[in-house]
Structures are given as structure tokens and as C-alpha cells.
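Listed after this line are the structures, all set down as C-alpha cells.
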Structure 1
């Protein structure tokens, strides 16, 4: 455990250094964008003033000036050239904006990695003192709308508290993808009940053959429209390569948002392991 905590501290320091480095790069990129925009604006103003001078000169010398057509052609070329410069500047600005977005994504991923490591440490600590051994979990997810927007941008995953199907049983955890995954991405909430490495795995039969009801609880029990959303799924071991369709619970976003499942931006998810 001490080694794990030291690794967590070391990784936290490395992530902090990466965050500082990414923040510095972000500031430099923003400065470059502002500088390019200022240069483009100054150049555009300079060109505009130059064109005004040329236009005035052409008006005053229109009759006497025999090379008017040549000047007009040169002016057209200069205008075309400056338009190309402006377009190239805009393209560079777009690329810089994409780089800033990538930096922001990398920063969030690093923060997510750190959070996962901290969660892993907490999980190991909870495994030693697992108290919920009834095979039953009710999970209150606060600020669901905010978590859904974060999942759309960063593909974050929500993890429930640890619990077990019975005393000295399998270590279980419900993982939720608020914005879905795979073919369900962007339209559904996806949940999967995973079997994690536990203290008593050597005494348990494998593979794990548990089934569980995943329930989205309705929050207005006195309403005629209130009805829990229930689906029975197979429990899945975390490192299983073969994934079956009946190992996933999914519910469309429009159903989550349109019925009585969401109240005060809180969602209640219940798990009942079947005997």
C-alpha cells in the first residue's frame, strides 16, 4: 500500500508538471493567436489606406494618366495577394485553435488519469473493509446534466461505490457512460456491472455467472406515469475480451430527460444482484 501511495504521489507530481507545461503552452498559443490577429488587422488597415490613396490618385489623374489600366491591374493583384494572406492567416489561427483544443483535451485526460489513480487507491482501501455485502446498491448521481456534458466532450466514465453480492463474495462496481459508447454513443446512457479483483477471489467459482437488475428509479411514486426503468444484465469481469450485448444496460437520453427519472438534476440508479 505504501508503494502504491508513493507511486500515486509521484504520478501526481508528474501530472502537475504536465499540467503546468500544458498551461504554459496554452498561454503561448493564445499569445501567438492574438499577435497574428493584430498583425493581420494592422496589415489590413495599411492596405485599406493604401487602396484609398490609389483610388484618389486614379480619380484625379483618370483622364491624363495613360497607364490607368496597368495600375488597376497591379491594384487587383495586390488586393488578391492580400486576400490570400488574410486567408492563410485565418487558416493558421484555426490550426492554433485546434491545438488549444487538443491541449485542453490532453489536460483533462491527465486530470482524469490522476482521478482514476486516486480512485484505484481508494478502491484498494475499500476492498479490505467492504461493508455492502447484500448484493444491493442505490446510487445517487448528483449534477447529472453537468456530468453528461462533460462526457460528451471528454468521454468520462462514472464509477459507483464498491459492493458485494454476499459476504465473502465477488467485488462489484457499476460503471456508467453518461453519453454512451460504441454504437450507442451520443444517444444513450450505458451501464455495465463489472467484477473487480477482490479479497476472496481464490475461494469463488469462475467465471462469474451472476445476473443483476439495473434500475433507473422514478422519483414520483404517486404519479400514474411513474415507472422504474428495469433491465436484467449479466455481470462482466473487467478484463473480459468478449463482450455480449446482454452485459450492457442502455436507456435513451430522451427517456431519461422526459420522464420522472431526473429531479433536481439527480438520478437514482439501483442494482439488485439476483440470487
Structure 2
């Protein structure tokens, strides 16, 4: 998988010609981003999936994100708005979270039912998805219908046992991850929510699906969050991928994704979970 990812980043494929790129579907509160549709449906009829990309809170790869957004649109049956949120270090916490909150609120103001909006993100984007849920809940705002944070950071104190236990197994080195938290937080406390979602108030949150690989250094960030949320009564599903490392879901980006078991399983499970919500 490392070799496939390296090849993809060196020469990313073009987005599926069937994808509908319509940047002006609905205004998004002044928040930049790209509309991508693989569902053939409209925001008002189907709802919207808001997608927050990964990249350690500091990096963006728009071609890759468009392809991922198209896959998510097909799986969730909704047009996707891929948020071009502000990046650290120039824009540390809470800028990125605020951008996603603003996009969500703008869609709701324009008549998209909040329960028909899904939040989806991977890695740093998964963290932002959970932070957005907590920020909306704390403000008493309407909540989306569900959230799918893939392999999120939930605890910036780096207290999860898997950070050390899976160091030799994962594709990312915890030592490289070390600067990520301080760069993103820029002085915000690592033991408080919403920046570290694990420390939040979970009562009343919508259904959550957390896909994560068992060989990830961030495995226990997902496990601990899922346990705490379940204890608070949240409908949460921890979806474990045996032997998979961080960014395992990126197999859906490859041209041959439909032939890769992990990609097929990931998208199938996501689609089934969304259908249960609908």
C-alpha cells in the first residue's frame, strides 16, 4: 500500500469524467471549497455530505480530495462539499473548525435539513468532524444527521497506548506526528474539547461511524472516543479494519479501487451505515 500511495501522489489520476463539479450549487457562507457529485441528486432532495480532508491540519491536495469526495458522494448518495478549510500554522485552531461550522450553518439557512447533512473526514479531517459536532452541540445549534471520522486524532495529549504499541506497524511515525499538535493548537490546551474531542460532552450527539485500522498508532484514539461516546448513549459504531494502517481507506483513490478488497469493504460499509440513517 505504501508503494501505491507513493505512485498516486507522484502521478494522481484524473477525477472520474462522470463526476459533476458544480462549485456554485449552494453558497457556503463564504467558505471556499468544491462541489463534487456522483449521486445524481440535489442538495435539497438528498442532503449534503460535507467532507474535511486530511493532511495534518497543514496540507491540502485538491486533486486527491476531489477524487475522495466523488467516492464519498457515491457511497453516501449525496452531493459533497469538500471544504477548503484554513490551514495551520498560518491559521491554527479554531480556524479550520470554524470554517466547517460556517459551511454547515449556511446550508441549513438555505433549507437543507440538518438531519440530511453528513460530516465525513479522514485523519485531521476526522478530528475536525468531531470538533465540529461538539462545537455545534455546545452552542445549542442543530446537529447533522451523522458523522464519519476516519482514523481521527481525538486526544492531543498523546496518551493512547497504541501510539507506542503500533509504532513499528503503522505507515506513520509517532515522532513525525509530534509537531502536528502544537502547530495546530498554537497554545490551545491539548486536554480540552473541542480541539481534543475525547474530552468533550457527548450526550445528544448524532450517530457516528469510526473506521480505523488495527495497526494504526491512532487506533486507541478511536477506541477510547467510541467507548466514552457509547457510555454517554451515543449511537456509535467502531469499524475495525484488521491489520490496516493509517490512511488504509486511501485505496478508494486508485483507478482499480473496485478490485481492491479494502476499498470495496470500506465503501460498502459506509454506504450501508448511511442507508440505515436514511
Structure 3
């Protein structure tokens, strides 16, 4: 069921940090090994004893550490992440999918908030991201009843962008990755950062933040090169601070060289 224990948790954090820091990786696709489950959440057999042994004050410090699956909390990655949900995405597995930017599901995908059946609730973004993505009413229904929903219902409420047969799942995810990689990488990352970091801000603050990010982009090599190519002009250079340049100025790198596919296998 691809449930994660403490050891796997540390490993996946390392994978995400490598992806974040790799200039050659532009987009990531995460999926589960096999066709039964994307991720069924935490491995309670290994996690529960650890939680019981830890001091409550130390446990509260987890709020400042990376959450379940690495990207649910405390690890900002502005590169796009796609979830290819194959089978069960329950508990922490649902939270991991919610932390991704685009979700594509196979026809046998199942989503659920099963924590309430055990006397607790999500702690890595489930009660925060779910209502933002599917609306408060749908989120309350899932969170309070603990019921599971299938792929068709997940698509209806906006939890996933597309539902495809199992054999088409990875090609569909790679299609989204290809569309992303065809765009300017710095613009893509800045757009994601603008949307995510504007959540909860006052409107005027959010608009100001958006404009600051845009202004920064106009001083990047990527903006200069791509804008010049649209109008058939050559770049004459720009004055002012320059953000991290795109290593691939020729645009010749293939999708397989730009994407990271991460299979959860436990």
C-alpha cells in the first residue's frame, strides 16, 4: 500500500531537496509503485510507537519540520510537482497528493480522510488544503465522515484534473510535464510562488507581491531571451540584478532530462 515509515520519510525529504536544488530538473512526477496504491499514508506499525515515546514538547516542534512526504509542510519547492495517483490515496497519502500542483488519477483511484476513524485528523495539510481545492462543503463531507470517494467524484469536485485508464496514467502526467517544460522555467516557478504565497494575504499585499515577482522576472536572462525571440530580436542585455539564469539557453534538452519521476515503493 506504499505506506511510509520514519525511515522512508527521511529518504523522501532527501529526494525532494535534491530535486529542489538540481538546476537540470524542471518538473517532478510522483506516483506509487504498482497499481494498487499511490500512498496509504503513514505506516502506523512503525509511526505509532515513535509518537508515543516522544515528549509532547518535542512533538510540537514537528510544526517547523518537513511534513509527511516531505512537501506537505516546511519545504518550499517552487518547481511544479505532478501527482499521478494510481489506486488508494488515503490519510497522509491524500495530503501528499494535495501538496502537489496538478493531480491526475487512474480510474481505480480512491481518496479518503480515514484519520477520524482512528480518533484524530490530518496534521500535514489535509484540513487546510482540501477546502481550498474542493470547497468547504466537499471538504467537510470527506473530513467528517471519513468516507472514501472514487476517481469520478474526485474529478467532479475538482480534486483531480483528469481521470484516465491505468495504462494512460503516466503518459497523461508526462503530457502535463511536457506542457510545463515548454514554458520559461523561471516564469513558471514565479507564478507558482505568487499563487501559493498570496494565500491568506490581504488583497493589496498579494497584488503588490505579484508585481514584485513580475518585475524581478523582467531582469532575468530567460525573460530577455524568450521575449526577444517572440519579436525576432536579439538580446542586448539588461541592466540591474539578474536572477539565476537558465542553464539550457539552446532549449535543446528533452523532457526526460528535465523531469524527475519518483516512485513510492514501500
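None of the figures in this text is laboratory data; all of them are computed from the coordinates on show. These numbers were taken from a predicted model, which means no experiment stands behind them.
Taking Rg and Dmax of the Cα atoms in Å from the coordinates of each of 1, 2, 3, which one would give 19.8, 65? Display every interim value, and only then the final one.
Values: 1: 30.2, 105; 2: 17.1, 48; 3: 19.8, 65.
Of the options listed, only 3 reproduces it.
Work out the source of -18000 here, i.e. which of 1, 2, 3 gives that when helix-only ellipticity at 222 nm (-39500 (n - 2.57) for each DSSP H run of 4 or more, over all residues; to 500) is computed. Provide the component values of the computation, followed by the final result.
Numbers: 1: -18000; 2: -11000; 3: -13000.
Only structure 1 yields this read-out.
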